[in-house]
Structure 1
Amino acid sequence: MATPTNRSPWQVKLHGKEPIRFRLKSQALAHLAEHGHTDPAKFPKNALKQLETAFEVQIKFKDKDGNVVKRSETHDTYELAQKWATQQEALLNKIRQQQGGVAAEFC
């Protein structure tokens, strides 16, 4: 089964300042370094965290004939992403069983 991946932004919150969001962890770490925080073990409490607002699922199905079907989607919660992945995998398995493969014209 496909596993959802957290694709949410990273938030940096330093004492006395408004929280700032960054798309990439490297950007958030660079911002912390600019403010003198270079050792992750010594970061202030809750200074860096990844939010939980976007979960991406990628599914790749390949049949015995080499046909490949790729699907991906992003959801607001981990549970919704898991549910979508389960439904898509069940649908692709059904198509594969009924048609003998997952050629693009069946999906």
Structure 2
Amino acid sequence: MRAHGGLVTMNDLKTYTPSIRKPLRTTYRGNEIITMPPPSSGGVALIEMLNMLEPMDLKGMSWHSSKYTHTVVEVIRRAFADRAQFLGFTDFVKVPVNGSMS
């Protein structure tokens, strides 16, 4: 670290205590999904996307058709917009996890 201008010291490493967080759980079409909780934003976004996709008939849409692609892209776009607006480091901000995932 020191050789490359890093700021982390040996004492930082000795005194570091990891935070243990409970994983997020949901189901998607009968499958159990276990994913990262905040402060990671990926798990919340993933569950939000799966919840939006679950009621849709994706099998009824042709793979890579305009309708299929548009549906999936819009779901991802909305989840990432919510991620940008509402998610942050939970030690410093209140994150509406349940609201985002619903």
Structure 3
Amino acid sequence: MVCRDDGLSDFSALRSRRRDQDVTLVAFDLIELQGDDLRDLPLLDRKRQLSKLLGKTKHVIQFSEHLDHDGAAVFEHACRMGLEGIVSKRIDAPYRSGPPGLAKYGS
């Protein structure tokens, strides 16, 4: 992720590589840790381990906090803010491998 001056992500800056020194990786899931496969654990358990792994210090890897809010409200807020996208996962679901797909809102 590369952020604009207003703090919102700027995908075109990331893609163009014109601000490589400002790139931050945003991590929101952890599927393996020290050889242990975590994919069968619920998302919140995986996120707890990821948060513990990254700690509270600032890195080039930033932990993405979990939001426990109504999905429709989060989507509408993201649209109003002009965000380029959101990642949404069920908190109790294991990790599912496979090609990524675009979820349709409301399906």
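Matching task: -8000 is the computed value of helix-only ellipticity at 222 nm (-39500 (n - 2.57) for each DSSP H run of 4 or more, over all residues; to 500). Pick the structure from 1, 2, 3. Don't skip to the end; give the middle numbers.
Values: 1: -10000; 2: -13000; 3: -8000.
Source structure for this number: 3.
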**Asked** In terms of mean projected area of the Cα convex hull in nm², which of structures 1, 2, 3 is highest?
**Response** 2
**Item:** Comparison of 1, 2, 3 - label where FRET efficiency 1/(1 + (r/R0)^6) of positions 8 and 64 (r between Cβ atoms, R0 = 41 Å, to 0.05) is highest
**Value:** 3
**Request:** Determine which structure produced the value 71 for volume of the Cα convex hull per residue in Å³, for residues 48-87 alone, calculated from the coordinates; the candidates are 1, 2, 3.
**Result:** 1
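Every read-out reported here was derived from the displayed coordinates using simple, explicitly stated rules and does not represent laboratory data. Since this is a predicted model, take the numbers as computed values, not measurements. Cβ atoms are built from the backbone, for glycine too; each structure is taken alone.
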